[in-house]
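Next come the structures, one after another.
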Structure P
């Protein structure tokens, strides 16, 4: 894979998929058995970590407990002849942690420690910044605030220094907030790399679709009509996109919960859908679960579907378990994958 200068790539995948190992290979902490790693066009395999111009923020910060906050930030500058005091103060001011100068690590919050770890990485003026689940140990309320601050900081650094960053997380919302592009790993392999729009509209594999929370519907292709493929799933026909597949192939239909619209009537209510080929299914609600400002609605339409709608839409439609409802989604939002 390649990450363009100034871009932030989110690296996603389940535990044990190899995300941290990949970061360690780029940073030079882990030896590479084969392959190539280039930074700004320079092969770095074989170079020691300090020669790679890589800043690394590990999951547990790894701050030195016997050093003060500013001494931790200055640690990497000790032997390179740089005016450490001035640069450290500048970086701590920029990240809003200059008030921590002289304080010991044991007295700091998780968010403060994470900012210091980031300052220690950035003070070296790296070409690449690697962030390994930087806020995994921070409480949710603080995490939301810190994510916004970090995104602002990364945008400023990227504009100023063309800094390239790789952000490891298992949280989809966090990854989408922080990054321009996304790579999804599984068992040490890259399943798909692309823009968020590409991955969310056309997942490249059944694993990616499942990991991204898509509805996974099994069936078989029965026809090609009007530029769309048709599959029979649960005794009903679904239209979608099926590149490289043939009639009678066993397939998975991947449908994002966000792509599904619910209504009390069969007609298409969204103006921009009027001229689209749409899948419309009538069914009954089997479950409702509120997740923050979003509500997940489970529907039985002859096969199970999960839709995500706003809490306002739920109240407007007066939906409850057992309500009859129409689930509608555009054929262009359905990806057929080989089963």
Structure Q
């Protein structure tokens, strides 16, 4: 048996979640069981507590949590290589990680490098892989181009700022307070806009002498996306990365052909999902990124981290028992970077800081 935070009803995280004991099945082919040191709060998990996240919406009750960091303690057939390794990964079906033990597929599993703590690894995987996929695999960012990054003080946004700076781009970030704006400046952004006090469209056009930006990295969606299209230069690329403004925008048609034609722009979807495309049914509308691409990206990102050119932004470290409160602070927009949930785990004995340090 293992302790796990399960969604038992819909509502605010403090209403929806219960800490219970559950039993895990044995890992199947291509799967591992991990003794979890750390997991990470995601805004998608807030939506899941409310029952409005349709992408990950299994029957109640189920264990919440997309990402984990910990030691592999049991392996399924054919993946003995991973036994005993310290890893970062995702729970099976993007659930199950806010627990003391989790099952995950090896397609989403990556080694934690020597010297990286559990909380740093938890703040590294999803933000930097997603930001890299957006900026480089999909956006084809070039040295000297200009990038607009929304929600630049958040976990994914802060990673996008750093990767764009490392690529030699000019970076314009948006954030929702002066404190967050200062943080984005410290990450290397050339200009930062407080969207709560300034019209970001006007500010971006002024900063670019009316030309607009080459790439917009947008994890906000909704009306922010529609307004951002006015900020794109000719051949600009708008990256649809997430829907922090409201997950309902994921289902709403918003862009017409005239906008695309007259703007000479591209809108590109970005999904962090590694797997074998050959196993996906044709015509399903789902196109995962090949595992080999993920391994190459991970190596490049670890190289940047070792060189000191990027760093995971750990905004807060909270104990396992405080997960509902941590998710509610995220829902109230009072967090920066990644909120990491840490638990004592004698089976892993990985390097980590003390909670609150």
Structure R
């Protein structure tokens, strides 16, 4: 924080509302990283709405996750200069209202990309090798001889991996895939510069071509009107029968009913999902019981190591705003300054 910023805090601290609040161990990290003259205050609407909104009304900044920034929070953000997401996603908060009110919204600058990329590779390998099923067999006291296994295992080496989305996380996945000697193709609405494609070993293809060619399709797109159900009946029918589908982005990118039908008919080899449309999925959700569907509880980005990166990026944006600069990683439509 600059001398002028410190001087501004002489009258009162810069107040940062934490929505929906941070776990004690993460809060401790945040407090250790907070610049002098800043005050971090927990504001959990689900736990105490009146207290949380009172905090937000007096806050200069919001650090949050989408579920912690509902419409009521945005409506109360009368003096907030920036809503800083600690996540990559922002679709579950009322971003249109924030932008209408002139409040810029920034994402986390790829801070969780290594964690999500590692989880993506984990899901691919676990699905290919039936890791969960085999671990449960051993835990039950049995021992499955590999040559007698009812389901064959597969190698990732030599496969064609199709990345839908080549932002921070998509590129982090690509960097890790190169060690597996895979062929990496991608589609995004904006093609990457040639030098970036070369750096990450990426080949750009049309969407339909990616669906047809890929042995592994991994989703790394934001949830937008154009990306909702981007994988549906038509796309699943066009995939290779031995292809697998991985989603660590947003559940709504996939038509779950269509996916369940495809998996039941073994139209594709399998799917591994860290996200679902409704979280947690209802007890009778068809994807819960399918042996060729691996589910994890939206945990890809939750590692101890990435929270310091998220917080570093958040506090850096606070410093930029207080210096009169444009914050980094703004979502489309955000005002640059306020």
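Here is how the numbers come out for the structure above:
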| item | result |
| --- | --- |
| Top of P, Q, R by percent of Cα pairs over 27 Å apart, largest first | P |
| Origin of the value 17.1, where mean count of other Cβ atoms within 10 Å over residues 159-166 was derived from one of P, Q, R | P |
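Quick note: the coordinates plus some simple rules give every number you see, no bench work behind them. Model, not experiment: these values are computed from the prediction. Cβ atoms are built from the backbone, for glycine too; each structure is taken alone.
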